[in-house]
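Structures given as structure tokens follow.
Read-outs: derived from the displayed coordinates by stated rules, not from any lab. Predicted model, so just to flag it, every value in this text is computed and none were measured.
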Structure 1
């Protein structure tokens, strides 16, 4: 599954109504650590069939960033059935990100 760009327009359908767990990557183009974690998140999206991966640009989607109280980026959030089940701030190795789903 490829990465989905999440906006306020598709958030309800892609995230809240998702039948599979969702990994959200809150990022910005000017953020160095975000550029480090982005390829790892892309890999997870390409290799994992039972989760949905979305990226939220905090500069373009301020309302969503505020709704999740994002104060630092990159922030990774896992949602299951529309509820936050895990969250991590900063660069994480792939295995640590995948362990967020357990």
Structure 2
């Protein structure tokens, strides 16, 4: 089995006390469905830090709920992951600006 490319590994760190497992699993599903050939792994990582919900691509934090003061729309999170793993990739309607 080939080793996982850390640049294509996504880790979703979530607070289980906040009951964010379902949100983390949904985000993982969305990312795997969108980036099925670009990602090597998506991991759900329970955190002991209260209120934590961070998305890492390799060692880079592409989203932190605490730092940004809330959750991103799925389109915005997908754009950030895309920019980290496949910047040339077109996300179709998710790349079009809102009116």
Structure 3
């Protein structure tokens, strides 16, 4: 179970944690560690650029609209909590599982 993402149900939607590595040479999802999705973005951590890059990458990877996702906590740190709306927990778990098994980055 430690190799899967902890998805929490909140009154505003579903939330899960990510760990961001800004200024990476290549953007992508680099795995799961301690219940968090590990993400690399090429954007620097200034003026919200890395945060925006995180949302862009997650939306593309999970095949969701950017408007469905937002950073609810951790906007200034590497550990962030993502809030996802308009999706069931089952669907989000399935999309994340597909990332784990089928991503090619």
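Kindly point out which one of 1, 2, 3 the value 36 was derived from, the read-out being relative contact order in percent (Cα under 8 Å, 6 or more apart).
Derived from the structure labelled 1.
Quick check: 17, 17, 12 is what I get for semi-axes √(5λ) of the Cα gyration tensor in Å, calculated from one of 1, 2, 3. Which structure matches?
Label of the originating structure: 1.
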